[in-house]
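Read-outs throughout are calculated quantities, based only on the coordinates presented, and are distinct from any laboratory measurement. Owing to the predicted nature of the structure, the values given are computational and were not obtained by experimental measurement. Cβ atoms are built from the backbone, for glycine too; each structure is taken alone.
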Structure P
């Protein structure tokens, strides 16, 4: 583990933080006791099934549900007409600025279908099989329209319009003509034309990436029960129970206080189960209200691919200029990102993240980035870890690497010459705070991997640097002290990657007790304060601060209880590492458990509360090193060695951090070499399943080596930075750079399949 010289205030001699205890959820998941989205079973439960469009683009002429309503075993059928819409739904934007109209149209189409798999109706029946048969009886009449699934074709004059009234939104000047370009942003720093005039070498290339799915193993699933008391309870696999409750309240026009969302265990998400979009829950609620019975809905794997939210495919141009001495003078990019059938989750879409972070690892005096969010006849896109940045990093790091080759410089040395530091201005106008970009590059350069020579025909080593800004946001935690000295911790963050453990570890450090004295659990929307979704690499950071705050509250209260027991003033009692001490009239001491045992005699229960909204979260960097060998006859790429070097701030649980680094790298490898939606000319996805949509498996990747660099984040008591998203950013670019060194030419499209590699080599 690489150590940075900078430190944070307070002790770094931790008792719990930095250790590797077993995770709380391991026994239940290993033995099959854990309850996931489809595991909820209630008395009298029905089963729901969506009716989905077979067309990529069509106008709905009529929907006739009569035959399905009359089918034996059917209890309810719903369409978009069953929603109680707010009168001014077009202007009703939630706090994430998702257009409400697009949200409900994506859930159940009313006038047009915009992708194959778009839901138009739903049925609830006594069994899954009855529901499937009844769904076939719903008669939908369509007027089929031309479809467009390519982001470039969608921007051309005369392209089929998905939304006839949609104008391009811009932070400067909105358009006056309907367009498939939903939004455009432009970021400018300095004078790009001046910067390029100062350059001695300029590299400019075009790049494409495919639509890619998050590939979580567990499909979307939920159970809804709309009771006779008009209260709706939903059990669901989601990254955020409170965001889900907020959306349901709006979509169903129902009070938040009458909706309870209970998050189940989550079998993978990676941004694909954020509550920004709702696929089943509101419809299941409608079916339950109509049938007066609980309704379970579970997607098939094909439905997950066809009708959830993959990440954007993109077409991009990148241009960078440098001096002979190796200093970058200017950078410019155009980014066209698929929004899918509806505009992005905010005005700038995910292309906005891409634009903001694309060149973030470097000190660039002049730059301009134009980013476009473009609708196409595919499912609406959403986050996949570091949303938008993996795509943008692919051209940025290839052009950077090509410049290093032109100058005859070592690729890491070139990056170090231009590395961003604290105070460096970004093209979007922001400036870096305390960051570890330089430390990460130096750790990569001195790593065992980079120091080991690589030789042989058709072998190459590639390097890429990546960045993600991370997030803070609202989190809530309570800690209740039990009479035996154990504590019960409840947080509002859905546990995606062991955060029940990492949050409790931070509380244990404050409380001065061992982790096995803490029971850590995830609350639902009726049992804990508002907590944002688990995403943005925020949970260990923000919910950790909530746990620390709650633990400090506990200690403050227990100091008062100890003082009361000893008959001294509160200020006369100190606490350190689990021991309360009074220094008046001789030293008096009690351990945490002893004070807990006296709570009933000193005033009753003690519960600490932490409700926080931390700001100033720190962004993080990663450098990836990839060694590959390319078969010149088949184009197959074998990864010989792979290393992830990343600034993790402070590793609360090093094993979990290593797992995040390795998991993100493997997903990025899949993105780089294998994965991508494939469509025919009618807009049908032709590989909606893991048989044809290849993801990397164990034979495809070597053991991912990890190097953790700890540059403490200044706004967390233990220096935590988010770690979950950075590792997916560099892999496609690192592999592309390695492949270029192996075969001598660049591959500019993802995935870099054998066919694309052979085409680049001129073999086919």
Structure Q
């Protein structure tokens, strides 16, 4: 077998995140390859009997659009959000009775959320792109004094005041700063902040007599400042003796409540608590609070209060307890009702506040319900009564080998209800829209990323349905390598198309992987498997690994990068519906880590691998592509004359249908690119991304689920054509969306959400 091309592997990691898209493939077919209909009348669900996973929720951006591919980590449990932004954790990491979860996505500000451990809790999380208006950036010399301002929040840094985080060495060079300020007056404040519930612990730093007492904070604003070496990306911190001065504006909601001093707090990510760090003083002449910090993480200007417990009960005016209702606690934090219609949280003692259920969080009814809560001296309960609306409930029955957990929602009249997760048995309960009757679509997204659609009628009455679904994706699988009596185990988590995992079948080549790690995931460890088998055909199950076949398992941890690559052996592939079970056994060579990179026989041991993956795409390679065999949708422009190479994607739950054309004639120039671009603008409007360099250019378009990219690269002449169309080369999702021609046109019809890490296009109605 050939040696694994590690340069290619690295480039695939980078490329997979340079251009990303996620979508749903809707189908009205029968229930996933069975004889059962997709939807039947079912049994109504009593929410109180639902058994929710340990923690679930949804991640979105500040504009309300779902974020797929977010890495969600709690202890050893790691999942990625699906195309709905949803995540489900079967177990969570707790510290002193608090759930602590980290959310990471390349190009977004990392956030750690924490709250009291509540079984079946549901979280809404907002992540902010490093490139949008919520983040202020600056580059400056380390020797200069610098002032950064965002919404009236100012950070003053001293010249020669930086050190390398980790080794403490003084830093000289160019500093790159990212600053984000969260204003408590803003709508998304509670969902964007770290922690999430404003729980804190007092220290003796400000002379507090109640050291180590847990308190409830009232936030006057918070900021996050990240400092890095602009050239290397290495993290920086403030140098000893060079504190930063922070100036916080007074939020409008607290204009009549301005204590002389307010403590400053930093966020302890390991325990999920705010910790008292310093103090800020009110400057009446400028109506601001001013304080200093000696290091940067999240910094919070918060007034501490003794806390009491508030229980909120939410029901409709017929007495039905309502689960999954988001309750706004004075615009400082949100809690969600459990299956019994209750939400419990701490609030500040002796402080008046409001409890609100907003219209968009309950059926889009006309208006919001807002209750004033008088200052509480002890634990208490309030009840919120909402208008009665219809409920759509039932069961998702997975007739495949995976579990029943799915995401369910209703689309109607260009709108959609809040998405909900089923419980562990597949039960779901949806609040129907209050402002609509008529035809609607009940949608279900399974663990494999595919979406099924059933037509229903909303008539203001309760209805129950059974949805027959088929998803074979549950756990990815396992691997084992034994060398000289030592066993190394590999565990692959759930594989789904949302994190670039799955199988791509290109002509007679079967390529599969368990999903690519995010840019930062290697620091915490990742495990993945890659498979490339030639001479594949549907129905063929047994393979002897040959020279052109590649099977490997990789991981990265404290011992460094480890690669286990099979050098001989046998493989079997069995297909069930749209998933594939792959088993491999044989001899494999260990490289990296403790073994180094030599290829001696001393590093060869016994290995096994078994994974189950969904179908990502079916693809055909094309040569000399003319109008007769052009795979592109009609909205994509083409050049006169045949394209040297092409890809035709005939099936994919991610990109829909379409493909790519690659032209390599030496005579092609930027003028030809501009001609194609002008044609694209006529049909698609202005590009959402447009960039031109001295010898290359690219433009991307997105409109009504149609995605188009046109690219030019002067390097790719006939003599420099890549081996892109090599019949034995492995494929990845990266290859479907990456321009590799002198002129390349890539187009797909089927995207519903598009994000390229620079611009967010809202989901079409």
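Descriptive notes on the structure:
- Structure responsible for 0.30, with FRET efficiency 1/(1 + (r/R0)^6) of positions 150 and 646 (r between Cβ atoms, R0 = 41 Å, to 0.05) calculated and labels P, Q on offer: Q
- Among P, Q, which structure scores highest (criterion: distance in nm of label points 7 Å out along Cα→Cβ at positions 286 and 542): Q
- Winner on mean count of other Cβ atoms within 10 Å over residues 350-357 once structures P, Q are ranked, highest first: P
- Computing semi-axes √(5λ) of the Cα gyration tensor in Å, for residues 326-389 alone across structures P, Q gives 21, 13, 10 for structure Q.
- Computed 24.5 for Kirkwood radius over Cα pairs in Å, for residues 246-629 alone - originating structure among P, Q: P
- Which entry (P, Q) yields the derived value -1500 for helix-only ellipticity at 222 nm (-39500 (n - 2.57) for each DSSP H run of 4 or more, over all residues; to 500): Q
- Each of structures P, Q was scored by distance in nm of label points 7 Å out along Cα→Cβ at positions 198 and 238; the highest score is held by P.
- Structure responsible for 12, with relative contact order in percent (Cα under 8 Å, 6 or more apart) calculated and labels P, Q on offer: Q
- Taking Rg/Rh (Cα atoms, Kirkwood Rh), for residues 486-581 alone as the criterion, the top structure among P, Q is P, with the largest value.
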